[in-house]
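Next up: some structures, all given as structure tokens.
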Structure 1
Amino acid sequence: MRPGKAAEPERVRFLTIGRVASLFGVSGEVRVEPLTDFPERFTEQLTVYIGEDLQPFRIESARWLRNELLLKLEGCDARCAEGLCAKLIRVPVEHAVPLPEEQYYVHQIIGLQVWATDGRFLGQITDIIRTGANDVYVVGGPLGEVLIPAIESVVKSIDIQQGRITVDLIEGLL
């Protein structure tokens, strides 16, 4: 890809917020592993989409039992709930919880072009590796695969509208 305007990444229509872990009891409740920083988003009347076919379900009730999240889905009995085990729970991207300034969702970062402060085009972000200390952006481009630590001293600016990230290439990075 040539430098210029960022390629339009595949449009993300849904965000994953959880995974159905197992059936709970005989009334159709399911144990859910939250995969979101905002587990409070699991509320009654929220419509979620489960599985690859994005089957819609309205949450009838949500409750915490010790450290487990239990959901009862409208119209879903024990038999139905059993069929949902191990499936991902999603919501439309339009229902994403607003993030504080200068924080971004993964789908907003993937596909952005990466430019060095000296004007060199490094490529596009193809993946994000989560580490204990900080994220690492995987950049594919003319220099091959480059790993960029997502830390303040390296990432100088992120412009989602322009599809661009500017980084300061500290010694040893390339």
Structure 2
Amino acid sequence: MNLQEHLLAARREEYDRWEKLLIRLSDEQITSPLLPSNWSVKDVIAHLWAWQQRSIARLEAARFNREPEFPNWLEELDPDSDGGTDRINAGIYATYRDKPWSTVHQDWREGFLRFLELGSALSEKDLLEKEYTWFKGYPLYVILASSYAHHQIEHLEPLLARLRQ
């Protein structure tokens, strides 16, 4: 199994873990705030979807040989700048907190599947070796790896720990 296949397989497994969790939860469990962040499961999924849009924009840019077309959420904030992440996350929360769960879940699911589709459509050479000026010298596989870390390490594992309490 090459690195691309390994990264995509890990992402598919991660998607399955999230879906298995989400199916088991009641509407109340999905929408009730959890400590310490006071974000609900729905808020976490909306947060992941918002950031996922930036990754999709980068993969689409690589796939179609163009500049990334980032989502227009929070245009006044630069997600690539240092120190702005908390402000951006607060803005994402404020923007999407009133969105219905069914819409949040569908958006995240479709985005995740699009992400996997784009990751599969690129060659391993494009993911590992090709340089994109708009990605500041980083190889594209970083997008797959960091998205895994964001979903799994930053959010799924802490969420599971909170739900067990």
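Quick notes on this structure:
- Origin of the derived value -0.46, -1.20, -1.31 (log10 I(q)/I(0) by the Debye sum over Cα atoms at q = 0.11, 0.18, 0.19 Å⁻¹; candidates 1, 2): 2
- Among 1, 2, structure where mean count of other Cβ atoms within 10 Å over residues 48-55 as derived comes to 15.2: 1
- Relative contact order in percent (Cα under 8 Å, 6 or more apart) from the coordinates reads 20; which among 1, 2: 1
- When FRET efficiency 1/(1 + (r/R0)^6) of positions 56 and 136 (r between Cβ atoms, R0 = 41 Å, to 0.05) is calculated for each of structures 1, 2, structure 2 comes out greatest.
- Structure responsible for -20000, with helix-only ellipticity at 222 nm (-39500 (n - 2.57) for each DSSP H run of 4 or more, over all residues; to 500) calculated and labels 1, 2 on offer: 2
- Looking at mean count of other Cβ atoms within 10 Å over residues 112-119 for structures 1, 2, the greatest value goes to 2.
Each reported figure results from applying straightforward, stated rules to the coordinates on display, with no laboratory input. Only a predicted model underlies this, so the values are computations on that prediction, with no experimental measurement involved. Cβ atoms are built from the backbone, for glycine too; each structure is taken alone.
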